[in-house]
Structures are given as C-alpha cells and as structure tokens.
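Input: structures, listed below.
What follows is calculated from the coordinates using simple rules that are stated; it is not laboratory data. It should be emphasised that the depicted structure is a prediction, and the values quoted were computed from it without experimental measurement. Cβ atoms are built from the backbone, for glycine too; each structure is taken alone.
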Structure P
Amino acid sequence: MSVWNAMMHTIPDMVAVALAVTDGMLHLELSMAYEVFGTAPDGVADPWYSLVVCGPGTVRAGRFLLEPDHGLDRLARADTVIIPGWADVDVDPPADLVDAVRAAHEAGARVVSLCTGAFVLAAAGLLNGRRATTHWAHTRVLAARYPQVEVDPDVLYVDNGSVLTSAGKAAAMDLCLHLVRLDRGSSVANAVARRLVVPPHRDGGQAQFVTTPVPAPGNHPLAGLFPWVIERLGQPLTVEDLARQAGMSARNLGRHFRSVTGTTPLQWLLTQRIRHAQELLETTDDGVDAIATATGMGTATTLRRHFSRTVGVPPDTYRRTFRARTAGGSPYDRP
C-alpha cells in the first residue's frame with residue numbers, strides 16, 4: 001500500500017491548503033490559487049478552505065514582495081499543498097522547497113503544481129512513473145531533465161490522485177476548479193467560476209470532472225441567449241432555434257459563438273447538457289434514461305457515449321465517485 005493510500009485524508013478533511021512559495025514564483029498562478037481557495041463563494045454553508053502561505057522568508061513574485069504566514073516546514077501539516085509556477089526553469093528548484101514538498105506528500109498531503117511548478121514535483125521524485133504536464137513551452141525541457149516522467153504536452157491538467165499537475169497560465173484555474181469540484185461538488189465549483197467570471201473550459205483539455213460554466217452576462221450579442229438555452233436543455237434545440245432566438249442568421253451566430261465561447265453553438269450546447277447531467281448524477285437518484293431525457297440527449301445510449309467521451313468515465317462511474325465523496329470516501333482512492 002502506498003504512503004498516500006495508507007495516510008490519505010478523506011474529502012471532508014481536505015480543508016487546510018498551503019501555498020508553497022519561494023523567490024521567482026509566477027504571481028499569476030499564485031493569485032489564481034489564492035482567489036479560489038482563499039475566498040468562499042456566496043451561499044456556501046460549509047466552512048471554506050483554510051489557506052496559508054508558506055515560504056523560507058520574504059519572497060519575490062514578479063514585482064511583488066510576499067511575507068509568508070509560515071515556514072516551509074508547515075507544508076507537512078497541510079491537506080493540500082499547491083506549488084505555483086516559477087520563472088527560471090533552467091536551474092534546479094531550491095532544495096529546501098523540494099524537500100518540504102516531498103515531506104508533505106509523505107505525510108499524506110495531496111500535492112498540486114500549477115504551470116512550471118511541475119519542475120518542483122519532478123525534482124522531488126513525485127512524478128516518476130506518472131503522467132504529468134506543464135506549460136507547453138517547457139514540456140520538452142521537463143521531459144529531457146526528468147526522463148522517468150511521462151510528460152503530456154497536450155492537456156490542461158493531469159490528475160493522478162495524490163499528485164496533480166496543470167499546464168500554463170489559465171490552465172491553472174481549470175485545475176483549481178477541478179479540486180473544488182472533487183472536494184465540494186459541481187454546484188460549488190460553478191459558483192466559484194461565476195464569481196471569478198471564468199471563461200468556458202477550452203476544448204482539447206482533459207475535461208475529467210470539470211464542467212464548462214456559462215459565460216458571464218456581458219455586453220455582447222449572446223448575453224440573453226445563454227440563460228434562455230440553459231432553461232431549455234431538455235428540448236431538442238437546433239442551431240436554427242438558437243439563431244432565431246438571438247435574432248441573427250446561423251452564420252452570424254456561429255461567428256459570435258466562436259468569439260465569445262471559443263467553440264461552435266452545437267459543441268457549447270452539448271457541453272451544457274453534459275454539465276447538467278453531471279449535476280443530476282450528483283444530486284438526484286434519477287436513472288440514466290431519465291437524465292438523458294432531462295438533458296435533451298434523448299436516449300441513455302447517447303448520453304453514455306457523449307458523457308464518457310467528454311468527462312472520461314461513464315455516468316454510472318461518475319455517480320459512484322461523487323456519492324463516495326459525499327459519504328466520506330474519496331475519489332482519490334484509486335487502484
């Protein structure tokens with residue numbers, strides 16, 4: 001049995017989050033993690049995460065100076081340790097940071113790297129034999145320096161249970177939301193996304209359990225269309241239906257959709273149907289046939305095909321995973 005399986009915290013206990021910082025940290029990824037785990041969205045009844053910043057002393061992140069709350073030894077007492085990206089990947093990460101992250105993982109913490117923070121996890125040996133990712137500009141360097149790591153340059157993030165890595169910049173937000181979704185469920189993660197006005201999840205990433213939030217209302221031609229669609233996901237909507245409601249041609253609709261969401265109307269609609277199916281699987285006892293009808297998928301076969309391709313697991317497996325989370329088990333306890 002691995003150290004993680006032997007000492008693992010259960011999901012209800014995953015509340016103490018520590019940001020591991022050192023000189024040269026990238027402030028964007030650091031700020032994203034601080035925003036997500038440092039402030040609860042409105043309406044969340046349960047206690048939110050307890051966030052601390054840990055470092056060797058005053059550190060510089062870009063043009064900002066940070067005064068950590070604790071030293072790096074405090075990481076070993078955290079449930080989740082997050083290592084933001086850092087700028088100089090041409091040199092080895094600081095030994096004290098590497099040692100502290102390794103010790104935290106050995107103590108049972110879930111460790112997460114954002115962007116080039118993967119170099120810290122690799123130096124600690126936590127990525128050996130595991131699939132991982134980092135910013136696309138540095139994937140070759142990571143693979144060459146740490147050949148025991150299976151580097152995947154094409155995904156937004158990789159979840160190995162106790163060790164998670166994200167690609168660069170905005171992909172850090174995808175992974176942060178993924179963690180919230182695992183710990184608190186889709187409705188809470190979506191509330192965080194709405195508060196932060198996060199754009200839709202990008203195609204081509206590892207969707208896993210993250211769903212695409214609806215773009216925030218704004219001054220664009222589709223602002224009124226999005227809520228109209230969400231209220232009618234159970235209906236057999238077509239591109240022509242959406243174009244008619246938006247008062248434009250199908251060609252113009254496609255152009256605006258690409259500009260606002262980065263994808264096509266049909267792909268966006270499918271993603272919203274999958275998102276709704278996830279929520280129903282988490283919060284109801286409805287069968288797959290009933291959920292297929294409620295989400296406009298038509299049949300259970302169609303729902304299973306699209307759900308598995310988008311989320312990565314069948315609907316029944318998804319439901320068991322999150323029911324285990326609710327019952328006090330853990331989706332990280334994987335074979």
Structure Q
Amino acid sequence: MDSNNIVFTDKQQAELRCETVPPLPEDSLLVKTQMSLISTGTESICYRAELEEGSHWANWVKHPFYPGYSNVGTVEQVGAAMEGFKEGDRVFSTANHRQYHIVKPPVTLIPDDINNESAAWSKLCTIAQTGVRRAQLTMGDKVVVVGLGPLGQLLTQYSRVMGAEDVLAIDTIDTRLAVAAAHGATKTFAGSAADAIPFVQQYTEGRLADVVFDATGHYAVFPLALKLVRNFGTMMLIGDSPYPGKQVLTGDIVTRQISVLGTHNERLPDEREWPPLRQIELLYKYLTRGQMCVDDLITHRYAPQNAPQVYADLLKDRGDTIGVVFDWSLL
C-alpha cells in the first residue's frame with residue numbers, strides 16, 4: 001500500500017510524496033487520515049528552517065522533515081495484539097500529515113458526539129491545558145493572553161473554564177480578537193503588548209494581571225509581556241521561539257518578584273496524573289457540555305495536494321488564520 005505524505009524536502013520546500021506504508025505490526029493500527037490540523041506557528045517555523053544553532057528546534061528539524069502532529073482518521077486494520085479497537089473507529093493520534101499511517105498506543109478513540117473538526121484540536125488543547133495547569137489559576141484571577149493564534153484561543157477558553165474573573169486578550173489583528181471575544185475573552189486590545197499597560201491596568205484596578213500567557217512565540221514579546229504581570233504574579237511562556245537565545249529578562253523579575261514558567265507539549269511534574277490521553281478525554285467532556293467550543297475555530301480548509309502553496313502562504317502572512325486543516329477527502 002502507498003500513502004501520499006506531506007514532506008518538507010528542504011528549506012521552504014514542501015511536496016506531496018507517494019511512499020510505501022510498512023507492514024502492520026501486531027500492536028498497532030493502520031489508520032486512514034480524514035483530517036489533519038496544521039499547527040500554524042510551529043509548522044511555519046519548521047518550514048522556514050531558520051533556527052538558532054544548538055537550539056532544540058535545530059536538533060529537531062532535519063530534512064526530509066514530516067510536519068504535523070494533529071491527525072484524525074479511521075481505523076482500516078487492527079493489529080492482532082491490539083484490543084479495544086475495530087475497523088471503522090475514528091481515532092486521534094499525533095501522526096504527521098499523511099494519507100495512511102501506522103499508530104501504536106496510546107491512541108485516543110473519538111466519541112460519536114465529537115466531530116472531526118473538534119477532534120483535530122486534541123493535541124493543541126493538551127498543550128494549552130498543560131499551560132493552564134502549570135499556571136495554577138484560581139477562581140477570580142485576572143488573566144492576560146498575548147497572541148490570539150490557535151494556542152491563544154485555547155488558553156482563553158481554558159482560563160474561563162478555570163474560573164478567571166477576566167480574560168484580557170491582546171493581539172494586533174482585529175479578527176482574532178473578535179473570535180476570542182466570542183469564546184470567553186472579557187475585554188480585547190488591538191495593538192502591541194508594549195502599549196497595553198494602561199489597558200491591563202484599567203481592568204485590574206491598577207494591579208496588573210495575576211497570570212500572563214505569552215502565546216506569540218516571538219522573542220521580542222517576552223520582555224514586553226513581563227510589564228503586564230502584577231507584583232508576585234506569574235508569567236507563562238507558552239509560545240516557543242526558534243531563537244531562544246534572543247529572549248531577555250528584565251528587572252521586573254527581581255524587583256517585582258515575578259515567577260516565570262515555561263511549558264512544553266504536555267509535560268507536567270507528575271505526568272502519571274494527567275497524561276495526554278486523560279487531558280484529551282477531559283477536553284471532550286468540556287466540548288459535549290458546551291463549556292468549550294473549538295470546531296468553529298477552523299478558518300481555512302485545503303486539499304493535501306495544495307500543501308506547497310499553503311505553507312508558502314502561511315510563511316508570508318498567517319494573520320487571517322486560526323485553525324487551518326488538510327481535508328484528506330479532497331485528495
């Protein structure tokens with residue numbers, strides 16, 4: 001069997017490549033992809049491939065590089081030793097953007113009441129959920145989210161679920177702010193974090209924010225976002241810059257005793273308590289209860305054969321995008 005797979009063959013070079021699917025091991029599933037979500041920030045960085053030497057980015061992105069880690073598919077074949085799955089089941093996995101793929105446990109079985117558009121967000125939702133857990137939000141906190149791309153939108157919703165009194169959204173793009181406002185942001189500010197101090201002061205009685213999430217992934221935003229955190233507050237670094245050496249600390253950390261925390265993927269101090277599978281199952285409960293909504297965050301849908309142009313366009317300007325998916329039924 002052959003599979004059409006999206007591959008970055010070199011810097012700023014993407015193609016759809018036909019490759020052979022290996023034999024199915026007994027402890028695995030053969031899955032046919034229905035939809036895969038582009039992590040627009042991460043995958044644009046990987047596509048550009050201009051990375052700080054010695055960084056984890058440079059160690060990860062090697063050509064040929066297979067992008068993607070948010071895959072919704074249908075089980076085509078069940079390995080002899082696999083239990084709990086049958087042909088036709090819908091599953092979520094962190095497989096790349098590929099037509100067919102072999103998946104080993106853990107694999108998430110998608111309930112009937114969760115559509116493909118919602119399930120495609122499972123991975124990014126665990127990243128955002130982990131960030132909110134690490135921030136240790138408490139009821140009534142004043143929260144700021146800087147950068148309302150995919151992760152920023154999810155952080156906004158999770159913060160409201162956790163009982164934040166206010167979620168203040170900051171971005172330079174009005175359409176993203178409008179979406180955030182429709183999904184839980186209580187106030188929005190169109191502009192740079194550098195100009196947002198009066199805005200944050202206005203809605204925090206002058207105290208500034210208990211928790212600020214920097215979801216931009218841009219090294220220049222970090223020192224600006226620190227100015228929005230109250231004394232003894234928490235700065236959460238969610239966005240992952242490809243130039244970590246350019247991120248600089250400011251005197252706010254010492255003089256105002258701000259705690260700076262970072263998260264990566266779903267890593268938690270006790271990973272046994274909230275592993276990715278359990279976090280995804282909790283997300284599905286929030287979705288079925290109407291406490292969160294993510295399927296309407298999808299703004300763009302493309303056929304996989306359009307991947308070369310899609311990534312080129314995202315690199316040029318992804319400002320009008322939030323959720324971008326490859327619909328494999330269009331192949």
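With mean count of other Cβ atoms within 10 Å over residues 75-82 derived from the coordinates and found to be 15.4, which of P, Q does the value describe? This figure was derived from Q. Highest-scoring entry among P, Q, by distance in nm of label points 7 Å out along Cα→Cβ at positions 107 and 139, is Q.
Of structures P, Q, which gives 15.9 when mean count of other Cβ atoms within 10 Å over residues 67-74 is computed from the coordinates? Of the structures listed, the value fits P.
Out of P, Q, which structure matches 7.6 when mean projected area of the Cα convex hull in nm², for residues 155-258 alone is calculated? Going through each structure in turn, the value belongs to P.
Suppose you compute relative contact order in percent (Cα under 8 Å, 6 or more apart) for every structure in P, Q: which one lands on 19? Checking each candidate, the match is Q. When helix-only ellipticity at 222 nm (-39500 (n - 2.57) for each DSSP H run of 4 or more, over all residues; to 500) is computed across structures P, Q, the figure -7500 traces back to Q.
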